[in-house]
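As structure tokens, here come the structures.
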Structure I
Amino acid sequence: MDFVIYDLLPVGRENAISTPELVRLSGCHSARELQGKIAEERAAGAVICSGGTPGYWRPGNRQEVEDFIRTMKSRALNTLAAIKSAKRLLDIPEGQHILLRETGENGET
């Protein structure tokens, strides 16, 4: 796979390129399309850093890679927490979640 987006990126967080600029340079039609291409390249092995600073960049050193890992792990854990809440809701019988919300978790009114 060719890493089109990766090849456009500057090295180092201090040189991060903004989303609108990267959309323009990459020929993407939207930020959503760009994010999809970034996801594809990441899945294929490209390390495209983001987070903490607006924009995207290639890691310039080990610390930037570690920071990126920490950011992505935090996002993943937040997503998993949201999934867990939704799964809990599915375990409640249909209509029961409305009753619980109206009366409180312990049945108080």
Structure II
Amino acid sequence: EAERLELRFAGGKLQALQGADGGKRALKRLDPALIGTLYADDPGERRPLPLHEFPAMLVAGIQAVEDRRFNSHLGVDPQGLARAMWANLRAGQLVQGGSTLTQQLVKNTLLTRER
């Protein structure tokens, strides 16, 4: 049942809830409604968009973070693979990946989440 509440904050944190009748209410955890999942079992939850519908700054930012040599290779980046292999050997464990955006797209489109 819905109820009108007054929220009291201190130091940027919710400190108290008060009802319209002036009575205090117990603080509760309020989770947002789930509108979708990242790894949906139902492919209908994913809606592919054409590249031109994404802001250019978003595309450039993803390329800079995920595959800065995107425009310099044909889908596989030998330099990136060598860098990741060297870092993993030095650490003695898997600490870096060398996959390109193209490889990630193929993996996420054609393969299942199971390894």
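Every number here is computed from the coordinates shown, using simple stated rules; none is lab data. Since the structure is predicted, the reported quantities are computational estimates derived from the model, not experimental observations. Cβ atoms are built from the backbone, for glycine too; each structure is taken alone.
The table below gives the values:
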{"read-out": "If helix-only ellipticity at 222 nm (-39500 (n - 2.57) for each DSSP H run of 4 or more, over all residues; to 500) is computed and equals -9500, the structure in I, II", "value": "II"}
{"read-out": "Value 1.7, calculated as distance in nm of label points 7 Å out along Cα→Cβ at positions 73 and 89, assigned to which of I, II", "value": "II"}
{"read-out": "Comparison of I, II - label where distance in nm of label points 7 Å out along Cα→Cβ at positions 33 and 49 is highest", "value": "I"}
{"read-out": "Structure responsible for -1.02, with log10 I(q)/I(0) by the Debye sum over Cα atoms at q = 0.20 Å⁻¹ calculated and labels I, II on offer", "value": "I"}
{"read-out": "Source structure (of I, II) for percent of Cα pairs over 18 Å apart, for residues 9-64 alone, computed value 68", "value": "II"}
{"read-out": "Which entry (I, II) yields the derived value 13 for relative contact order in percent (Cα under 8 Å, 6 or more apart)", "value": "II"}
{"read-out": "Structure (I, II) behind the derived value 3.4 of distance in nm of label points 7 Å out along Cα→Cβ at positions 17 and 81", "value": "I"}
{"read-out": "Winner on mean count of other Cβ atoms within 10 Å over residues 1-8 once structures I, II are ranked, highest first", "value": "I"}
